[in-house]
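Pasting the structures in now, so scroll down.
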Structure 1
Amino acid sequence: MAIMALPLLVVTFLVVQAAFVYQAKALALAAATQGANAARNYGSDATAGRDRARAFLRRVGFGIADTDVTASVNADVATVTVTGKAQSIIPFWEFTVSHTAYGPVERFTR
């Protein structure tokens, strides 16, 4: 029984770490989507998308740290990328996550 304790503990830590990485990826994607939706609105710009993504991360970003948000808007597409680090319970390991969301820029057509 004691022989099984260490491998079981290691597997448990790996499963919990995988859940933390999954949560951080989901938060990065959600923040990038919020930012892209704000940046692609008619008359909006990249700053609005970056600010919306950062506001989202401030509200619910407890699962992702050291975030960096980049946004760009051209004539056709608004793009927001969120990069950060997942929480780690395994010493000396860093798990960087990054997600990009994009969408067409809204404009009037005739």
Structure 2
Amino acid sequence: MNRLKTNIVIDILMLVSFAVMSFSGFVLQMRRVLFTGRNPFMGMSRHTWSDIHLWSAIVVLVLLVLHIVLHWKAVDAFFKKSIENTTLRYIVYALLVVVIMITIIPWFFVF
């Protein structure tokens, strides 16, 4: 599969995963209205909706990291043009890596 098709597939999967995450987040937010008594919403309990929300968020994060890796040349070109000082640019790269690690590492302790 060439690079363009790979990017399209990743972008579509990210869009679908984000939509699922958004919808499940809305369902969880409206739990007092939707989950009255023991009645499940759309045949799924609140805990099932929570699992769907969690796993779709993990998929979005993984696809986002893949998206950034595949577009690294564009990210690098942007920072080279925006920040001419090499030392400052490397500091920004390091901060970017730290932010990504802060986002990803806690997921290893959830399971």
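Just so it is clear, none of the values below were taken in a lab; they were calculated from the coordinates. Every value quoted in this text rests on a predicted model; they were computed, and no experiment measured them. Cβ atoms are built from the backbone, for glycine too; each structure is taken alone.
Some notes on this structure:
- For -17000 (helix-only ellipticity at 222 nm (-39500 (n - 2.57) for each DSSP H run of 4 or more, over all residues; to 500), calculated) the corresponding structure among 1, 2: 1
- Rg/Rh (Cα atoms, Kirkwood Rh) from the coordinates reads 1.21; which among 1, 2: 1
- Highest-scoring label, criterion being mean count of other Cβ atoms within 10 Å over residues 11-18, among 1, 2: 2
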